[in-house]
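Enquirer: Listed below are the structures to be examined.
Computed from the coordinates by the stated procedures, all read-outs in this text should not be read as laboratory data. Because the structure is predicted, anything quoted here is derived from the model rather than measured. Cβ atoms are built from the backbone, for glycine too; each structure is taken alone.
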Structure 1
Amino acid sequence: MKILETIVIGAGQAGLAAAWHLKKNQVNYLILEATNQIGGSWHHYYDSLKLFSPAAYSSLPDLSFPKTAHAYPLRDEVIDYLKSYAAKFNFPIQLNESVISVTPIEQGFEVLTRQNNRYQTKTLIAASGAFAQPYIPQINGLDKFKGKIIHSAEYLNPQNYINQRIVVVGAANSAVQIATELGASSNVTIASREKIKFFPQKILGMDFHWWLKWTGLEKTRWLNDQSTPVLDDGRYRAALKSGLFQQREMFTEVDESGVIWSNGAKEEIDTLLFATGFRPNVSYLDGLKVIDSNQNLIQRNGVSDIHSGLYFLGFPKQRNFASATLRGVGADAAYIMPLLLTSLKS
């Protein structure tokens, strides 16, 4: 059985940020990645996805995101960056090593993988993120619907949805981006409990994220994945105004053929697409009881409230607004590192 000082679960942006700090501090560690590739959930996002923050605000420690032809990096550019980051620093990553359970032991944790490999580690960083665990809310009658139900995590492009009647549930960036893209070839309605909040991508020539940094709001828990305003250079507000898609108050029920709106009107649709966020992807920690009744991690600023030596990285609002973003994981990794090093010495 291999014995380590630290195991990192996940080789996405959070796991790689943790690895940089662990290597810098000469910790004996290993990254276990469930899939056959580096980059986490980025491989599964829709084809046209653009980062909501510019390249200048999208870097991991010690390697700037390269300049791109676009102001805001595309999905595949992020994947290439993460792969090059791992290669540059030669992190010890074990691919195709899916963790199925973590058990507390006297000197830390025992980790069991689906490949029946066992590891012992004094500390553990859960960096598997939230974006592999899509969330679909409970809605009366949803199980009766005979059309297609998908989450934004499954959506890639409009090819399979041409000339359909589609309701997109959600009002944040992904919902609006997808609705705009689908609206070019289909009849699309966004259903949400709140109106879409548009916010200018740039104010006085400076990007929204520059202002977050300047005001210090990026260090707060002011926003989350479903309350984030839609950052708009004008195209999305124009798409709504022109009728490329429409927005309605959330429907109250679903039947076999479609949705029932709050006024009682029924509408037949082909597809329900949920852009309703995610929940923590930590089923391997079920035995440690780290999730509360509201499906939130029991932690404070990335440090477990229950288990000494257990840390979290890359989860929404873990420390602040940026915690689950490419630009935020480096700072969060820097925060937990002194605590982890102290734990190793004890």
Structure 2
Amino acid sequence: MSVEELLARLVGFKSVVGTANAPIVEFVRSYFVSHGVEPHVLPGPEGDRSNIFATIGPKDQPGYILSGHLDVVPANEPQWLADPFVMRMDGERMIGRGTCDMKGYVAAMLSLVPDLVTMDLATPIHFALSYDEEAGGRGAPHMIARIPEFCAPPIGCIVGEPSGLAPVLRHKGKTAIRLTATGKPGHSSRTDLGLNAIHMLRPAIDAVVDVTEALKTGPLDPAFEPPWSTMQIGIIRGGEAINIIPEHAFMDIEARAIAGVSPDDLLQPIIDQATAVGLSSEKLSSYPPLAMKEGSDLAVLMETLSGKPSLAAVSYGTEAGLFQEAGIPTIICGPGDISRAHKPEEFLTRTELSDTRALLLRLAERGVA
């Protein structure tokens, strides 16, 4: 199966974040097995979705992890010109949900399997495929915690999020929370007898706006755009009808922090304010920042393999910080451009896909005995 055929097969699975992923996991598992590799299928606590971890080469020797996620964001936008879960060609462009973010990288990874099993690898290659990355990296921590069971401590990890195949050294950390208000319902003509849950959110909304403005003054890191930590309210929902006093309302807030700043710490004053006015809070997701040093062994290696200088930082987040937090040197390097992700008519070019496969093959060939 060619790398393009693999990508088309992967796009064909509607592996939307937050949903069961057994079909795509079984496809990947069977693909490994067909080449004599027995992967570890690692169910998460949700019970209906799994991570996959596999190794080619000696498991008792340090090697490299190739990391990708199998989930994609929904594709409900009306601007799609055809079924987003059926990959189609338009010249050089391979169009479909997940082609760029990040099933293209996953296809390049998997396309190496037939080559790797024929090599006498002294340095193993590990495949780490996660679920629910698009929900704040919910799946990867369960897999990362079990890596010591499966192999020697890895030399490094390459997370293939879209970077134009340039190595990326840093990204911000992120935490998302939900604040929930419970009021007292009633007829809207007698607001004096009820308690409006939506109105209860106002102090927390004001607090978020105040913090958002204050963050612009620093601390600053010029490697990022914007160079400060950020916070925003992404969702507010509540109420049933215009003439009913809302009993329930919630809002989701995210904080993205530059390295050295904790997103949890940024959110704590908001949580304190919310608790003081009777709101409840829960953490939805969290991942740490990535902070790789210039000139590190992994950075130099990926610059050599890609032929491109490292980028100091990107604004989007990835699972890379989770691997680094576990003590594994980690860098981002994947095909495509993040500006195409999460949009209608998402695409990856044929050249980008073939270049990714070639880069990863060069990495593997360095480890031949």
Structure 3
Amino acid sequence: MSGGGTGGHIYPAIAIANELKRRHPDAEFLFVGAKDRMEMEKVPQAGYAIKGLWISGIQRKLTLKNLMFPFKVIHSLIEARKITRQFRPHVAIGTGGFASGPLLRMASRAGVPCLIQEQNSHAGITNRLLAAKAKKICVAYDGMERFFPAEKIVKTGNPVRRDLVGLKAGGAEALSHFGLVPGKTTLLVLGGSLGARRINQLIESKLGFFQGRDLQLIWQCGKGYYGTYGKHDSPRVRVMPFVERMDLAYIASDLIISRAGAASVSELCLVGKPVIFIPSPNVAEDHQTHNARALASKDAALLMPEADLEEHFESRFAGLLLDGAQRERLGENIKKLAMPRATEHIVDEIEKLWG
């Protein structure tokens, strides 16, 4: 299995492995990641072995690091071939990220059936390059024939954490967990697992605006930003580097501001609350904007580009806050897009490959 670079590639791979392990307790697993990337820490924490390749992406700006890219690719292909020969897998699974390219290419060359899982509505370059070698391609959005052969595509959705499937109402208990009070509108702010600088800047600048509308906040600012924004923690504004109990945060919230990574979008579809997506403009091929636009086009969320925040945030947020019918409609429409059994369906496809 290979998927890494960001949590959006790592956690789907781990979720798939967990479901495979549940069905096949005696199965052996080996993850392959990129050295010095977060998968080298997160995968062992989940209980799986991992090997690292000397691989990275091409920088979007001119840099000396790009001169090393061809050497990294050749080295990684050699290592991936060695790993494949030693481990002798029945199937190879890629969820995106730099390392999945060399691994799945060498696995397919060795006759190993390959499956790739694309989380985003705009396919990443690694998965596009691997499509010709893959037996099956599991996707989360319609219209992916733009990137992949139609006969290989299976719409499964994205893997999500099992504790988010079938969330039950219980706002008072959830609010109590965060030290908040019932009866006030609660805004949940998410910037992804690492935090989002621009969203943090926005929230800090609008604390008076939120207070004037009698809101209380759960604000996940990210570990690297807590030193800057933790000073705003108060009974009405709960600032945290990371939210451990995301299930309770979702239950407690009435409105959500979030980045639009694939994992976040899939979780928020399950939650069924009104969402304002502020996509990161700094990700490969602007895939977060594509993800958010796919939902906004179905009246299932609001999309606010970073470039529009200064001029339009207050008016659009206040409009949503005052329009109960719009909030209800957005919540209902995003819930319709949920695919809670995505992991199981992906594993069904994997099982067919070695059957």
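Enquirer: Taking relative contact order in percent (Cα under 8 Å, 6 or more apart) from the coordinates of each of 1, 2, 3, which one would give 15?
Expert: 3
Enquirer: Starting from the value 3.1: which structure in 1, 2, 3 was distance in nm of label points 7 Å out along Cα→Cβ at positions 119 and 151 calculated from?
Expert: Source structure: 3.
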